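Chemist: Right after this note come the structures.
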Structure P
Amino acid sequence: MTRIPKTVPPLPPEVSLDRHLSRMAAVGWLRAGWEDMMTNPLTSLAYGAAVFIASLLVVASLYTLSLDYILFPALAGFMVVGPALAIGLYEKSRRIAEGTNASLFSMILVRPKSGAQILFIGVMLCLLMLLWMRAAVLLYALFFGLLPFPGLDHILPILTTPEGILLLIVGSLVGGLFASFSFAISVFAVPMLLNEAMDALTAMGLSMAIVWNNLSVMLTWGVIVLASFVVCLLTGLLGLIVIFPVLGHATWHAYKALR
């Protein structure tokens, strides 16, 4: 009787997401983003101008509706939804890599390979932004009670009080948690859904895993994004016209380097 030898099925190869990139790779992404923006710059600048105008409309709406008390959280929340807003810039960088042209029309009417899955991430990021704004209101009530917001003209004296300083510290920590989580799940998920056919939850999980396995370079990239956003605020959001396109294009190159 012939004996059948035992065989062990081959194990799947171990997949490592660590790309062993130095921190300076983030600077290279920024440089590549600038080069993409300067390739037919009018389309990228027009895209940035549209984001700038939309941001001004949001700020004006908050003033008109007497919701100025959530202005600061709303501005901080811009970093939460930023990756979803930059999808047209990812499309331009993708077409540049393929050697084709991207018109402003094609950047606005993008057709992701994942179809409507990208809308799921957009909705989730908007919900995260609303949750952060609600948390900011609750933090204000926690430190100052159920008092009406004094308005932006009188907010500085309040923030210099011991309660105000503590509110700034706690609010920054809580806002940092919201920003870090949204950054991790979306920074690569949106480019993935544009360029690859997959579901939104898988893309968010992969995005978080890539960030975690390349923490050093991604922390550097996060600092660059935060510093750029502060520059935008200091220029009255006018810097969005140039800075937002550069960061959007650079994020595409970060995705291609780490995916």
Structure Q
Amino acid sequence: MSADTPRGSPRVAVVTGAARGIGAATVRTLAGAGWRVIAVDRCANDPRVPYPLGSKDQLAALAAEHPDRVVDVVADVGDLPALRDTVTVAEDRFGRLDAAIAAAGIMAGGQPLWETEPEDFDALFDVGVHGVANLARATIPALLRRPEPRSGRFVALASAAAHRGLYHLAGYTAAKHAVIGLIRALAHDLRGTGITATAVSPGSTHTDMLTETARLYHLNSPHDFAQHQLIGRLLEPDEVAATVVRGC
């Protein structure tokens, strides 16, 4: 993957869910490859989510690792105007936008479907589905502003749950299936533009969200999920990030 276009200008990406986990790893991988990155996170807890989310300090520390390449922006993926403002930051600061990566996600559930509260579904779809759609609404027009022949990329983090069912996680499973459907439709909408839409579906990855999943399953450690993985271990965020960036 080349970090620069033929004109020599570094490519620019927006990454959501960037304060920690796969989002943070993706920012680091992009910055290490020479990209300029707008790292976005809500940096606040969600009252519908029973565990702490990424913080402003984590996002700022990530940006400080690459002070000339990464800009931290506090914005919620549920706030479309804020995401559009984020695109403006990218274009004002770096003059362009070449890729958008939707990595924001949450975990909720732990009960059979008939005992799952509607609020759990709302939270999972608001962040995991509407958040992806909002990022597309905000970034695709900027990607289309790149001169032809262009090669923009829109990448969403789905999950192995997007291709199977998970016990007591009907809402999460449904949301990830919806991400796959959304990306397939977006890919058709982008046909002939030079911009691609893809989804990456990792298995169990060593993140705070997996720790919450272990708690929902009453497991002692997230490493207990390793026995269900074909490779016999958990994925690391950097491994997933490498796959995401390879597609850019």
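Chemist: Work out Kirkwood radius over Cα pairs in Å for each of structures P, Q, then name the structure with the largest result.
Modeler: P
Chemist: To which of P, Q does the computed value 19 (relative contact order in percent (Cα under 8 Å, 6 or more apart)) belong?
Modeler: The structure behind it is Q.
Chemist: Still on this structure, I have one more. If distance in nm of label points 7 Å out along Cα→Cβ at positions 83 and 139 is computed to be 2.1, which of P, Q is the source?
Modeler: It must be structure P, since only it matches.
Chemist: Could I ask something else about it? Out of P, Q, choose the structure whose coordinates give helix-only ellipticity at 222 nm (-39500 (n - 2.57) for each DSSP H run of 4 or more, over all residues; to 500) equal to -24000 when calculated.
Modeler: That value comes from structure P.
Chemist: Please compute mean count of other Cβ atoms within 10 Å over residues 43-50 for structures P, Q and give me the label with the greatest value.
Modeler: The structure with the largest value is P.
Rule-based calculations on the coordinates, nothing more; no lab input. Computed from a predicted model, the values in this text were never measured in an experiment. Cβ atoms are built from the backbone, for glycine too; each structure is taken alone.
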